[in-house]
Structure I
């Protein structure tokens, strides 16, 4: 067994013992670990290509990241200060992800990097709900609210967040990659 496969097997076994998993129609939800970095990278590139205005990074920028950066990103998914969860099919395909952390100086958690592959979107698939359930569970231990920013030019995402109990706070910021677009802040009470 190669060193990388051995490392992955150890991390996977450890993650399965310690991490929460939840099926959603043939999908397992779990936190990322360092050895997941190739999948984290591939899914990040997919999401940036699929919905570029939803993220604060371009495909070109992501392609310049080095392996150690992807390893750190994946490892942070299981840190005490942040969580990244992935939706993985029983065939091993990564079809969704979300990340949360509590920014310095804030009382509650923020939601970042939300993505579900087009063929796994929608209420019937359950992937978005399963990912968000896990994030909300984690965030509840860190405050009473979960906050996010969503591009106003992404009405599908705005509607999905509203359906999950998020409401606009009235805070609007320019989208950093294109100041002609705006980011809406939305917040959900967790208690």
Structure II
């Protein structure tokens, strides 16, 4: 298969994956963001990169958003939210972070392939995405892509859609975001 044919297949997979995302869970996430004081994100590997890009977009909308583990990340308090992107929902460091956030009165959100995972059991809101060859259940879409690529791509796009929905609810536009864009580049 040619490279561009693979690209076409990847786009087809993403289209099928997005059709499986429950609207109600995504809306709960948007509503929870509206109600949150500070919003923290955590993830490992490529999933971590996706949630970091989400934190950046939230900052662009003047939300108090932070990446767990960064040197300037403040403390989580009651009324704050932790959003975890984890395909497996079983990453040990992320389980510990979720447990700590719960103990501090934070709202825990998990976006994962496995909602019944350890983090899923702790989460207040769970959004299930398809996307890994490791997932052998009949309920999830199977992918030609390696490892968690479909999950990670779908995670990024879902979070971008959450940004658009938040913007709509709050009456914001892209011009608003440019006011917070980095200018020391």
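See the values below:
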{"quantity": "Comparison of I, II by distance in nm of label points 7 Å out along Cα→Cβ at positions 113 and 145 - largest value held by", "calculated": "I"}
{"quantity": "Test item: semi-axes √(5λ) of the Cα gyration tensor in Å, for residues 33-120 alone calculated as 19, 15, 11, pick one of I, II", "calculated": "II"}
{"quantity": "Structure responsible for 24, with relative contact order in percent (Cα under 8 Å, 6 or more apart) calculated and labels I, II on offer", "calculated": "II"}
{"quantity": "With helix-only ellipticity at 222 nm (-39500 (n - 2.57) for each DSSP H run of 4 or more, over all residues; to 500) derived as -11000, matching label from I, II", "calculated": "I"}
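Bear in mind these aren't lab numbers, they're just calculated from the coordinates by the rules spelled out. Predicted model only: the values in this text are computed from it and were never measured. Cβ atoms are built from the backbone, for glycine too; each structure is taken alone.
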